[in-house]
Structure formats: structure tokens, C-alpha cells
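Quick note: the coordinates plus some simple rules give every number you see, no bench work behind them. Values in this document were obtained by computation on a predicted structure and should not be read as measured data. Cβ atoms are built from the backbone, for glycine too; each structure is taken alone.
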Structure 1
Amino acid sequence: MMSALSDVEPVWPDPLPIPDEPLRVAMIGAGKRARWTYLPVLAKLSPWVDLVAVCDPARDAADDYAARIGGRAYYDLAALVADRPMEACVVVTPATMQYAVNMYLIEHGVHAHTETPWGNLVCQARGMVEAARAQGVVIRVGENFFRTPIDRFAQTVRDSGYLGRIGRIISYADHTGYHNNSRWIRFAGCHPDWLQCLDHGMDVTPMLRNGNRVAREDFGARFFHFPNDFLVNDITSGLGKGLLGRHARPGYTEWHGECGTLMYRATSPAWADSEAELRRVTPEAPKQEAGADAPMDSLPSGEVVDVSPLSIGLQGLEWSRVTAATSAGRIEYVNRFAEYLADVPRHEPIIGQSRKERTAIADHVVDFAAAVKGLRNSEFSPEDGLMSQMMTVGARESALQDGKRIALPIEGDLEVDAIIRGQLRETLGADPMDVEAMLALSQVNR
């Protein structure tokens, strides 16, 4: 039987844990994402974070950001760390700079919270985890996607038992890669033990995408197996976003349970237009052991008898809850951050996307601050972040070896890691593993 909602332990308690003093934070990077995505949210999280400084080698951007927060601008990471107005940093830089910035902060005992994808290489993610552990520094990955309304609801359905045991996810044309990997880890509650990937490319009608001419489409099918016999099939198209009539983001995803399905799909080429529903075949989930020996009249027919559309409630401009009213009762996830974000103006042209990102950012920033302050264990650990990177790079390794099954966690060096490192060295003009050279490069290319 489905558990009552009150029996399902919430991700965040009510009230939220609040430290005696907010965490003093410096923003590393003052670009568009730091300004338009992070700043409006951080301004509403004063019980947890106090944004006191910003660091960016682009002086105009740093000065403008500092004026917005009423803090101090720095143009050099060493100067910021030497002055130490902060306890921790939020790192919102290009992926190519994330390793160098993190390693410098860790070396100097500064806690760091970093935007995905947490570098480009498995050896980078592994190096950050090992260095932070040795230094006693808190590092975290700011992963948004398992904190979106549909994923929070899927986690709630899993815990409720409404669909029985959920043993498989099929995802097509969503955010294949680091984002989705983190979703699957969080849902499974453990790390995968193997992966397999097949890639395929085909010529397509030439078109413009992000200002570039595109005449080829890449396709990939990734399989991730978890030790609790949970399987994910994550399928991607290199075009995405509904081009050439393909299914638009957020794609099509099904969570397969013993006695039903949670379905989520895009409904138009507009990225954030989507719908979801729960489908269950019987009033009670059949027992797992029911099989060939069970009386025929005791087995479900397989026909869907309970279809429950999901609805999203709003508090001001923010989503406050996602709910399905089923015949067995209401299943609901409540957004504890809605009251803090209700009047934050949207920055995205697609309001649904803006809503999803704001709560997700609030969620992982508060999670980080609470971890530094010792108020709770983080929902997504550095080891989880490392595994997401292993899944990303490991899939490329599997495809490079014609779909070979790759055991996880990955031990030793990868051929594809070396290839990516060489490509980055040629593009950047510096070894991406050389902290000093990469930090100097950021000054040159400001």
C-alpha cells in the first residue's frame, strides 16, 4: 500500500535549519550567470549567506557586481584569498577554469561551491575530492537538475511506494551528461557499478545553431546499471531543443514501477512547456514474488486504471508544490524555498525554466552553507560529483571502444581523459591540470 505523505521523510524539514550567523561568501566570476541567475536568488538567502565580495579579472564586470551587492571587487584570486573577507566561495566560471580555481581555494583552506560540470576530466574531479579531504575543506557541486519539480516529485513517488519498486528510467532528449548523471545517482541512492554507451552520427540538413553552421547530428544511447538492480537508459540527440522536428526539451522520460509509470514529456518546441502524469494499474501494488504460480484471477490485467495528472502550485512567481491527486490519496512535494523566492523577478524568457532554476539554486546554496556550518550532511556529496564526472567521461570511453562495458568506479587513467586534456591544452594554450598556468591565463584573457 502507498505510504501516507506524512510517512515520507521530506528532503528539507519545516522549518529550514538556519545558522546562528550567515556564511560569508565571495562570488568567483561576475558573468551573466553569476549576475542574472545567482545574484537575485542569493539576495533572498540572507539567513544562510552574506555575499561580501566578488572576484573577476574583467574589472568592469567585477566593479558592477560589487556595486550591486555592496561588497568589494577583486580582480585577482590571490588578492581575494590573501585578504580573506569570506569563509567560502561560490565558483561560477567556465568549466575549463573550475579545477584551477578550486585547487587554489582548497590549498588555502577556503570552502568552495562550484557550478556544474565541475571541470572537464575525471582526474580533475578526483584531484579536487582528494585535496579537499586532505585539507579538511568543504567542497560541493551546485547541481540543479535533481532539484527540479519533476525530479523532486519522482523522489517522493519512489518513497511513497505508490508505483511499487521503481526499477528503471528511460529518458530521451533531456540533459544527457553530467546533469542527468546526477539525477540518476540521487534517485537510485547509490553509485552505478557499470555503464555502456553507443554513439552514432548522421548528416543532416545544414542549419544555424547558436550562430554556428551545423550539418551533422550526434546520437548516443547510454546505459547505467546500479547495484540495487536499477537501470537507466539515457538517450540523447546532439541537436536537441526540437530542431528538425525532434522531440523538444525536456524530452520524454518514464520512471518504471512494478505497477505503473510516472511519465514526463515536452508538449511543444518551447523548452519548458511540459506535462506529467502518474499511471497505475491496480489499487494495490502487486507483491514482487507474485509470478507464474499465482492464481490467474489474482493477477492484474496490466490495464491502466488510475491516471493522475501532476499540477504545480505557485507562491507569487515561484513554484510552491507539485501534486498528484490519486485514488489512493494525494502525493505531493512541497518547496520549502518558495516563500523566500516568491517576489524574485524572472530572468529567463521562459518562465517555467526560470522558476525551476531559482529554487534549485537556493536549494543547493543553502545545502552548502548548512554543510559548512555543520547543520546537516549534504544531499549531494563530493564523491557523488566525482561519480557524475566518471559517468560522463566513462560513456565517451565506452563509445570510443565500440560500446565496451566500463566498470565503475573508474580506476586509473582513461584514454578519453588524455584525449580531452590534449584538446584543451591546444585550445587554451595551457595544461588544464596546471593550476598556476590556468590562473595566469585567466588574467591574460580577461
Structure 2
Amino acid sequence: MKRGDISFWLTRPGAPAPPSTRTLAQDIDCDVAIVGGGLSGLWVAWALAQQNPSLSVVVLEAERLGFGASGRNGGWMSAKQVGVRRALARGAGGTQAVTQMQDRLEQACTEVVDILGADEIDARHGGWTQLARTKNELRRAENYVAEARRWNVDESSMRLMSAEEAYERIHAQGLMGAIHSPHNYCVDPVKMVFRLASLAMEAGATVYTGARVTGIEPGRLRVGRHRVNARQVVVATEGYTASQPGQRRRMLPLNSSMLVTEPLTPQQWERVGWEHHDGVSATAHTYFHSERTPDGRIAIGGRGRPYRFGSRTDRNGVVDEATVKSLMRVIDDLFPGLGAEPAHAWCGVIGVTRDWSPFLDYDSSAQLLRMGGYAGQGLTASYLAGLAAADLLTGRKSFLSTSAWVRPVPRRWEPEPLRWVGANGFYLAYSLADRLEAASRSDKTSVIARIADKIAAR
């Protein structure tokens, strides 16, 4: 079994070749310089080129295309709520702005597929299904849907399923019910980022790889010994923001791990079901997400080792043995006796703000925009954030440029060692809550989980 090597999507047999990019070999001038060549940065570049083809737009990627979360994720492009509704509703626009953004997320899923092309990114539409397998999880699922109704999410966008309906979609053991939404596509993450990069460059943007930005000032960036002079600067570094000077506590690089199995046999797939291309997840506190890949594997993700001291990140996605075993236990628990074998495991980081909600913070006097904080919902959120960023940079007033996401960067995370104790302690608390609930006859959420939710501001 392979571990690390960035991700399965980048190194699998038949993986697509990246589009040709440039190497920065001299000082350059441009209208807009974008730090970070993941989905956020590329969507900003694409959107700017659509709005004003005369702009010179430069994207600076420290590594290679697909190196970060854009190339390591689980392949869900969903309309799940991005951020914490209560936190976002405190801003301009209040609750109405939050509910309108939810409608926009649902539209965004289809728009992205239309722009990039379903075949180009292996987009498979099946929605998402969140399983409930204990009384506690079923009650939590019911409460989740009831809360969504209070934010104007109707039956056509999200509904409860009976155990029988859920089993028809996936033959998991012990089903008591599920939540289902039609608003999700499963995609190939690397094909998605490569396709977007190609479209951005075709529209006129220039993408540099191996261009690590070591200094950020209004109007000027340092890339090794070279300078990039720009009228406007966008920082779209998401989970890697903490590596920048003075930004260590702005965004928590929360670890997320992934595993794909060897291809299952037709007999194994008959046992599993899963014929509708759903993204499948859990209502347990220790969340997992999964999909069926086009070549017949199970791809599953979870937290694993949640956080590294000092906001450090992984080395090329190398994941520990305990995380591999943990993810395989989830598969074995869902489908006892299936006999699936692990093929490749890796990890990466997602960017999480202190209030678990996204932001676009634009300083018009310095012509500097910082963006991110999607907390694992970046495949769809990055598209809308990219459009919003382009509107802000060009002075175009729109729904997105005045949305609930346009706000200052949230307050900083706690200093170490509190940050490490908190992030890892919460994961242990949620794991314990899951075990206690599984052994309980009650349908109430564990008090441990309720306290953890309150402290974490989730």
C-alpha cells in the first residue's frame, strides 16, 4: 500500500498530465498578483479574465498544481452550508444574506460543471447522503433538518430518509435513517484543478509554479530573489496561510486524511449497493465522507491526526499507520466482511477560521484581498469566493461582493500550546462521545459533544 506521494488523484494509473505553466525567472509587473494556485486563486484569475480580458493577471503557486487541498480532497462538490450560519448572520445582511447564499450554493454546483465540463472532471451527480446508525445520530439528523428549515432550506433541497430508503441507496449495516440532498457532484479533484488552470490560462492569466512567495506587501511580492510588482494582490493560501509571517494564528491548518481501496469486484459492489453516485457521510461526531470512484474503489476521508503543533503541515501527504487502520475500520464497520483492501492513503490540510466560517477581507486602500476559511467545503465555495473576489477587485457591486462572506478576517486562534491542546482535545472528546452514544439507549447527544461544540464555536 502506498502512503503519501501527495494524493491518489495525482499519482494514480492514468492520472492526467498537468497543463504547461511557467517558471518565474525575472522581476515582473502585473495588474493583479494572486498568491496560491489552488481552486480559490484559479477561480479569481478566471473570473477576472472573464470580466476584463485586458488585465494582466498572475497566479503564483509555491509547489505544483494540485499540491494542496485542491488536489488532495475527497471529491465532493456540494451545496452543504459553508460556515456557521449564526456567525455569518451577525454581519451585514443578517439572516437573509445567509439564506440567499445557500440558494447561490445550490446553483453553483451546476454552474461549475457547466463551465469545466462534466466529462473533463469526471462529474457524477447523485447528491449526498448522511447516514444515521444510532438513536442519537437519528435524533441529530432530525434536528439538523429542522434547523435547516428555519433557514429556508426546503424539502427539495434536503430531506430525511427512512432506513429502507437509505438502504436502497447504500447497503450499510445498522441504518436507522439518513439525510439526503440532491445537491452534490462527485468529481476527480485533480482533473478539476487542471481543467480550471487551463481555462484561466486560455482566458489570459499566467500561472507560475515553483514560485513560493516569501514576502507580501501592498503592491509587491517577493518570490525568491525576484520581485512581483502588482497593482492589486490576492492571498488565497487557505490551509497554508499559517506559514506566512505574522499569519500563524489566522487560520488553523486542520489535517484531513484520505484512503482509497483497491478496486472492488462486481460481487463486492453488489454487497455494497451505492449505485446512485452519492457522496456518503456520517452523522457521528467523528465525521467521515466517502464516494465510489469511476474505477470501482471506495474513497473515504476523515480527520486522522487532527492538528500538528505550531500549525505545521504534512510532508507530501505522508499518513501514519493508525490513521490508515482507523479509516479501514470505518469501511469494515459499514460493510462487515466486505474484504476491501487499502491501496493508497494520504493527508493534507484545510483552512479553518476561529468561527469556522469563510471570509473575503478586502483592504481597498492597500489593494490587498485575503480570502479562505471554507473548512472542507472548498470545491463549491472557492468558485463563489473567486467570483466575489473578482467583483471586489474591479469595483463591481453584486450579490456576491456584498454577501455575508465579505467580512474582516475573524479573530485569531489561541496561542500554543492551547491551540494544539484544543484541536486534538476536541477530536478525543468527539471520539469518546461517539463511543458513549453507541453504548447508550438514549437518543440524546452526549453532553461531552455538546460542551465541545460550544467551546469550539461550531
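The table that follows gives values for the structure above.
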quantity: Value 18, calculated as relative contact order in percent (Cα under 8 Å, 6 or more apart), assigned to which of 1, 2; calculated: 1
quantity: Mean count of other Cβ atoms within 10 Å over residues 201-208 - highest-scoring structure of 1, 2; calculated: 2
quantity: At a computed 64, 47, 43 (Cα extents along the principal axes in Å), which of 1, 2; calculated: 2
quantity: Of the structures 1, 2, the one that 71 was derived from, the read-out being percent of Cα pairs over 18 Å apart, for residues 121-248 alone; calculated: 2
